[in-house]
Structure P
Amino acid sequence: EYRDQRALDKLELRGKLSKPLREFWPARGPVWDALGVSSKGRPVIVEAKAHIPEAASPGTKAAPKSLELIEQSLQATRKYLAPRASASWTGTFYQYANRLAYQYFLRVLNSLDSSLVFLDFTNAVDMDGPATEEEWRGAIRMIHAVLGLPANLEYFGVYHAFMDARAVADLQSNHRMESDA
């Protein structure tokens, strides 16, 4: 997992940003579950979730100086994604909001054709996670309603992808069997 400048370096963005991260977000920002660069050089940032309560994050506990910068950045992001929204993005669903802010930072402030992918796992039985995409879609609709977001953010390079956790477990099991052979 990567954060801050290490994440940007992993995305091969050193020297490509017109607005530095430190002017947008304080140190010790979001930790990403996965980072990648597409074959066309497009940065891809990934936030993964295995159960709905994990998505219902508490508000930020940032120090006052950091909070000021966070609030400015979240407000700019909200104004761009949901101009009529008035909800606070520093409370419930803060983690979802700050992931959107990073996408705004990359795509809008730095003119990079980036993508943010929320990878939502189904059938993560060890986490008591949702069994279906539809359960996740209901949670996503609620998050968007609370934050005042439109139903679909794909226009802004924000996507939800769904993966059955059993498939990952099968891959791990097959890999272990091949390693043991």
Structure Q
Amino acid sequence: MWRILNGFHEKIEYSFMIAGHTKFSCDRCFGSFKKKLRLTRVSSLYEIADVCDQSKCNFAVLVGNHNKDINVQTYDWSHYFEKELRFQTIKDILKYHHFRMSKDQPGIVKCYKSLDDEPVEFSIFIQRNPPKVTAALPKIVPPKGFTKQRAEYLRKEIRQFCKHGTEDLVAPP
């Protein structure tokens, strides 16, 4: 709805697969990656990326690296929608698999259990009028990193199994 209110789209239709019916090409590609990974000793993010690139139909995109550089930012959309825009949640949202929104009905989300069903309409606006929405992105959520306990575990239990030269990447001293 945020994208519609900002004029990025006139309508959005969003569909989810029914649980248990999710066999499609992405699963096949992930299976190809898993096969390759089982045959390869991996000790770093870069090595996992290499395995991904060598599998048949995948290519790796690292969202960050061992130097704590961030390539893909994470935004706090939940806080922005709930607290700042005060959008309401959709009751029993997990029952629905298809959602439609349109600029013609701002704030209304039409929810369908299946495409043949009649829609159930929900207003995500607490008030009748739409909240003031801007194209500004929410606050960035910085990665938390390892807890002290996790870092200690990696040093004690995992470091010894790393390939030479990758120990400090996986379990810094």
Structure R
Amino acid sequence: MRRTELLNPITLIPIGKLLLPEAELSNIKKKVSKVLKREVRIGKGIPLPIEAFDSLRNQWRATRIVQSLPDLNGLIIGIVDQDLYAPNLNFVFGEAHPHQGKAVVSTARLAPVPQHLEEEGLFRQRIIKEPIHEIGHLLGLPHCPDKKCVMYFSNSISDTDRKGTDFCRECLRNLSQ
């Protein structure tokens, strides 16, 4: 990623028939902009690339979805509500390709289980943390050992729930270099 692209806006791209209400997408835009202190836009939606679907797994390959994202100035984050996977992993919440400046985030495993549907705030927090996490990767950050940092690796939804929406001091320091 060229340094000049870091000054361009972040664009959120809805993928497929995203069931996320427009108000939630706007909330993601607002919160990501606040945390990263960058302009965030909502771009034109794109269809799910059918070649990304793996019928044996009944999941979508994250890499193929990232590759289908349009080439725009700045960072591109695709938002999809399908279950994603990467090779050697059962699932992923998202995947970033820093050299392309593109990432994808899935909301499929972020929704609360049926007995916790009253916790809609929990879902809102989750759908903010994961795009920020993937943008951190696009900006060059690795996973962080601090369990409260947004860059902590989420191996499960409970890991996502424990971490915050902000970068820890060390990650902020690395971002400023």
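Read the figures in this text as sums done on the coordinates, not as results from a lab. Keep in mind that this is a model prediction, so the values were computed, not measured. Cβ atoms are built from the backbone, for glycine too; each structure is taken alone.
The value -5500 for helix-only ellipticity at 222 nm (-39500 (n - 2.57) for each DSSP H run of 4 or more, over all residues; to 500) was derived from one model only; which of P, Q, R is it? If you can, show how the numbers build up before the last one.
Details: P: -12000; Q: -5500; R: -9500.
It traces back to Q.
Name the one structure among P, Q, R that Cα extents along the principal axes in Å, for residues 58-161 alone of 59, 34, 29 was derived from. Walk me through the intermediate numbers first.
Working: P: 40, 31, 23; Q: 59, 34, 29; R: 40, 33, 27.
So the calculation was done on Q.
Looking at structures P, Q, R, which one was Cα extents along the principal axes in Å calculated from, given that it came out as 62, 35, 27?
On the way: P: 53, 37, 32; Q: 62, 35, 27; R: 43, 35, 34.
Only one of P, Q, R returns 62, 35, 27 for Cα extents along the principal axes in Å, namely Q.
Please state which of the structures P, Q, R yields 1.7 when distance in nm of label points 7 Å out along Cα→Cβ at positions 50 and 130 is computed from it.
On the way: P: 1.7; Q: 5.0; R: 2.5.
Attributed to the structure labelled P.
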